[in-house]
Structure I
Amino acid sequence: MSFELVVIGTSLGGLSALQTILGNLPADFFVPIAIVQHRHKNSGGTLRELLQEHSLLPIKEVEDKDEVLPGKVYLAPADYHILIEAGYFALSTDEPVSYARPSIDVLFESASDIYAEQVIGVILTGANEDGAQGLKKIKARGGMAIVQEPTTAECSVMPAAAISAVKVDGILQLSEIAQLLVTLCQKNKC
């Protein structure tokens with residue numbers, strides 16, 4: 001079995017956490033990564049630029065019907081849910097979920113519907129419980145569930161909620177998450 005997608009969710013403290021993870025992934029990391037970072041609905045493209053400074057992988061803010069391509073990092077645009085369809089992304093302005101749009105749960109649940117056991121879900125620092133139910137669904141469909149060690153998170157609420165909801169495969173410090181992703185994908189010849 002090989003992994004086809006990595007999905008990452010974060011909120012408060014997410015910029016620094018994402019910079020650490022993306023900064024530790026090699027330029028030849030093949031599996032596409034989709035990220036939901038909670039942010040204000042009027043925020044512009046600054047987040048993408050701040051993350052790109054730390055990443056060897058190209059980062060793109062998702063547009064409706066963008067194809068999911070290997071070796072790329074996809075970022076949910078402000079005020080839109082992103083969903084995974086068969087081979088592409090869809091944007092939605094449906095109501096916020098867990099007070100958030102974009103919602104981590106929406107991304108994770110749609111990813112598990114399409115990729116089942118071939119998806120890795122990662123929950124990082126954050127101030128609400130968004131992502132716990134989506135990670136639970138990923139795990140239920142045979143995918144992998146990884147969570148940032150709550151004591152190392154800027155805000156421990158989100159990772160603690162995920163750990164309470166799901167029998168996770170790993171509770172790791174930020175510096176260990178990228179290495180695990182690389183190891184899993186090399187092991188599975190992603």
Structure II
Amino acid sequence: MSRQIALLRGINVGGHNRFPKAHQLELARSLGLSDVTVLLQTGNIVFADPGVPPRETARRFEEQIAAELGLTVPVLVRTRDELAATVAGNPFPAAVPEPRTLHVTFLSGPPADTAGLDALDEAAYAPDRFRLLGRELYLWCPQGIGRSRLADAVGRARLGVTATARNWNTVTKLLALADA
């Protein structure tokens with residue numbers, strides 16, 4: 001069975017945009033989605049492919065969230081195969097044994113402007129590293145993201161697209177759910 005994965009941006013972070021896991025499940029089902037699983041509280045929803053392109057699925061989620069909760073929540077949707085390609089394309093395999101050190105920022109499209117990233121001197125932020133591959137930005141922070149000056153610098157780069165990040169544990173768990 002083909003699957004899609006919805007990644008909701010900025011919910012249940014620091015007490016803002018409250019959207020409990022149970023309500024996420026209800027909302028997905030109200031959209032007519034089936035075989036729905038919600039991972040964590042932070043907006044990770046796996047479901048059977050509804051037969052429409054991911055951008056259409058994302059639009060439906062955004063509209064339903066606005067209608068039900070009055071929140072503007074950007075939603076990115078990936079197919080199972082796109083998520084599998086993200087995992088397979090990891091440019092930092094050395095990070096896998098310490099998955100908390102690796103993050104993927106999912107982008108709504110290829111960045112409109114990479115000047116902010118291009119201007120970063122990665123050597124100045126060592127041992128932290130990043131790599132932009134299509135619609136995914138990988139960030140490896142061996143000493144933790146909370147201490148990373150590179151994470152802050154990458155976050156300030158204006159890419160001109162919607163972005164939402166997940167740690168490697170979450171990314172691989174989402175793929176496992178999509179494969180279940």
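When percent of Cα pairs over 21 Å apart, for residues 2-113 alone is calculated, the result is 39; to which of the structures I, II does this value belong? Derived from the structure labelled II. Computing FRET efficiency 1/(1 + (r/R0)^6) of positions 26 and 146 (r between Cβ atoms, R0 = 30 Å, to 0.05) gives 0.95 for which of I, II? So the calculation was done on I.
When mean projected area of the Cα convex hull in nm² is computed for each of I, II, the one that comes out at 8.8 is I.
Looking across I, II, the calculation of FRET efficiency 1/(1 + (r/R0)^6) of positions 18 and 154 (r between Cβ atoms, R0 = 30 Å, to 0.05) that yields 1.00 traces back to I. Name the one structure among I, II that mean count of other Cβ atoms within 10 Å over residues 42-49 of 12.8 was derived from. This value belongs to structure I. Looking at distance in nm of label points 7 Å out along Cα→Cβ at positions 90 and 170 over structures I, II, structure I comes out largest.
Each value in this text was obtained by applying a stated rule to the coordinates, not by laboratory testing. Just so it is clear, the model here is predicted, and its values are computed rather than measured. Cβ atoms are built from the backbone, for glycine too; each structure is taken alone.
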